[in-house]
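These are the structures, in structure tokens.
Coordinate-derived values only; no laboratory data. If you're wondering where the values come from, they're calculated on a predicted model, not measured in any experiment. Cβ atoms are built from the backbone, for glycine too; each structure is taken alone.
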Structure P
Amino acid sequence: MKFSKRHFAIGLAASVAVVAGLGIATWIVYEPEIPKIPRPSVSSFDRALVARGEQLATVGDCIVCHTAPNGSPFAGTRALPTPFGTLYSNNITPDEETGIGNWSSTAFIRAMKQGVGRDGSHLYPALPYEHFTHVGDDDLKAIYAFLMTRQPVLLQAPENQLLPGLGFRPLLAGWKLLFLKQTEFEPQPNESAEWNRGKYLVDGLAHCGGCHTPRNIAGGEEGGREFAGGVAEGWNAPALDETNPSAASWNADSLFAYLKTGSDRSHSAAGGPMGPVAEGLSRLNDADVRAIAVYVDSRMHPAAVSGAQAPVIDNRSTAAAGHPQADLLFDGACSGCHGERAPMSVNGRPLLSSASDLKADDPRNAVQTLLQGISPPGEKGAYMPSFSNMLTDKQLADLLAYARARFTDEQPWKDLDESVADIRKENDE
């Protein structure tokens, strides 16, 4: 076959396009390595800066994801289940071999805001850098000072266990093109300083939207649906906007109490992933917790009065008629804590008629509470034992149906037996 000038031109154009495409792809993927530094001495950091960094790291809940069960603080290796497999958190102690001991503050800020490691590798968005991009560099330098003054721990995280192909980190550059928006926080001049502080913390370090915003099939937060509710570690993370079915009974005071103590008499106790969050916020200064509460309250009530008192409901006779075995089971297994005159309720713990999970359209969180129980992350907090090994799926479903009928005026959950069995199976996987 004889090639003409036209064929040559077409071939040359195609070659140029391929080379250009490869160049663009390389430009998108490539990130330079930032040189190592000698580990800074603890004395080189101002104590006030370290103290401020400790508070900011508390807002970000760094210790929860970067500490394995019974492990050394911030040494990583905690398993983080995702729909795409299991990630293991990195060691962020100042160990020079396995941690961030030879990272400069510049490398740390780039990782936090751009999701790029010191060596130029792309980081998985389990590190919520799509939220940390809103955080000011001065605050990130304070967190850096706090972490670099922790005890170094020599500990290497295991290899991630991801679906085939997803371990190829350059793919993350494409994910960032789609979902990472490099935007700085902009105060709203028509709002109070407290409201703006709350928004800065919620949108940035606290990364509340990471759990409370629905995600698409690629794992990115759905645009236009901020705080519409999501899923975290097998639990539903409720909406933090006006669509929350219990929004009318929340206000800034009850949100503050819930965030600070993990419990509010009008709303029940924090369970699942929210438990460690509340435990961390218990160590945060009251002003910042109050600011977070004020901002979230404004999202829940954009144009309405908040804080309506939830009515006390106890339809025992009706519930017992429909679920006689569960009525007996509740008396034996639950009334010691949740009965009308039980010490827990007398001392101000939430009533079941206040529990948002019992009123929710989806029974998932109520099921998880019975299967997993509630364990306080610290020395104080709400406790409830797990009934996973004590009750069958049928008994758990009957007990939940009874509780919903007795303590709420909501319609019965559908296919509750199937929901209990499916969620138990998820937990066992």
Structure Q
Amino acid sequence: MNTPSKPARFLAAAAVAITMSACVSAPAPVQATTAPTTAATAAPGVPDTPVGRQLGWLLEATARTPIPESELAGHFAADFLRKIPPAQLNQVLAGFTGMRLERLLQSRDTALAARVVVGTAAFEVLLSVDAAGLIDGLLFRPPAPRSWAEADERLRAASPQAGFLAAELTADGRCRPVHGLAADQVRPLGSMFKLYVLGAVAERVRSGAFGWDTELTITPELKSLPSGELQDRPDGSKVSVLEAAKLMISISDNTATDLLVHKAGRKAVERTMRAWGARDKRNVPLLTTRELFVLKGVDYPRHARRYLSLGTAGQRAYLDRVVAKAPLSAFEMWTAPRDLDAVEWYASPADICRAYAGLVKLGDPRIGEAMSISDAGLGLDRAQWPTVWFKGGSEPGVSDLSFLARTSGGRTYVVTTMAIDPKAPIKQQTGPEQLAVARGAFTLTKES
């Protein structure tokens, strides 16, 4: 679950440390028409192209951070520096001191991919420039694994409780496993539970209970905490079911989620979870995001202990009569894992694959609209993978990522990685490692 310590979408904190992108996917090749303000010359082994000259400058400049703002302005597009200010950019570049080029992976006039080494660690650099030859996209990421054994090793190193499944969705809607690691082990989901909320909403739309254009009213009792933006809208504001669904998936908007749970019905989401294979008893009653924030962050552990001491009927009553009245103004964020085994949402990587299969089977194009807004920086080649869906989830001790991608030939695959540490916050480099493993998994699965 994305918590207020991460107001942006999942991986925002990791992005500061190891990735940065004003344009994650490189633009189509455009020949530079003017030179950068500060001249950049090609380095040995680097092509003498607009983007090659900027790579040469980057390799040299990372050895002498902090780089003056005036120099950065001569190499980065103004829009990039508005999104990634010079101080933040220097902070990231300082982590790549001593970076050296190992080899080019792809190269065009305005975009390239290269493998670099910092100490003993290898990274891929994706770099693009605009028509003026200024950097408008920069991404550092760990390289994708080249074998299943390497993927397993890296996931085990990333967290003490790792879960993974790469599977193909067959024409009849089954998940055909290709490779897994504790794939049937139930783990905390964080915001990945919103896949089931989307499914329950789509099923209710299909039944005629309401439509995608039905308006929802934002009320104080349905407002949650970030991530998201709907919590900041005035009381009484309206939002359509479709807009709420898109916000729930694309930026993991928690208030949008709770509005949709309220509209579809808590028990409807519980039924969808069971029908799609997520049958862990801890999912009943299904918590809203606001309820989880209260149980873990308002007068903790009083509410959580009382709630957990009750049976299902008692828990439902406690949520309605006590938790619903607890003020979020008393909320205090937790920074270490808290009740991951008792107050969360639960499913296995195999269950998540079945959830994607359920969403596909519904056949509603609105589902695809919501699921395809963000790919979390996965970076698959869209010529080969024209369709990519994503949902992740996090809270202290939880880092989950799930993707569906369809090839240009029509074959569909689902990859889920789960990194859980019940004793300590997830390490900052774990998210980028999960992305790299997922990216490599799609290639390995396609080749299997």
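Structure data summary
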read-out	value
Which of P, Q leads on FRET efficiency 1/(1 + (r/R0)^6) of positions 149 and 205 (r between Cβ atoms, R0 = 35 Å, to 0.05), largest value	P
Which of P, Q leads on mean count of other Cβ atoms within 10 Å over residues 85-92, largest value	P
For helix-only ellipticity at 222 nm (-39500 (n - 2.57) for each DSSP H run of 4 or more, over all residues; to 500) computed as -13000, the structure of P, Q it came from	P
Among P, Q, structure where relative contact order in percent (Cα under 8 Å, 6 or more apart) as derived comes to 20	Q
Distance in nm of label points 7 Å out along Cα→Cβ at positions 293 and 325 from the coordinates reads 4.4; which among P, Q	P
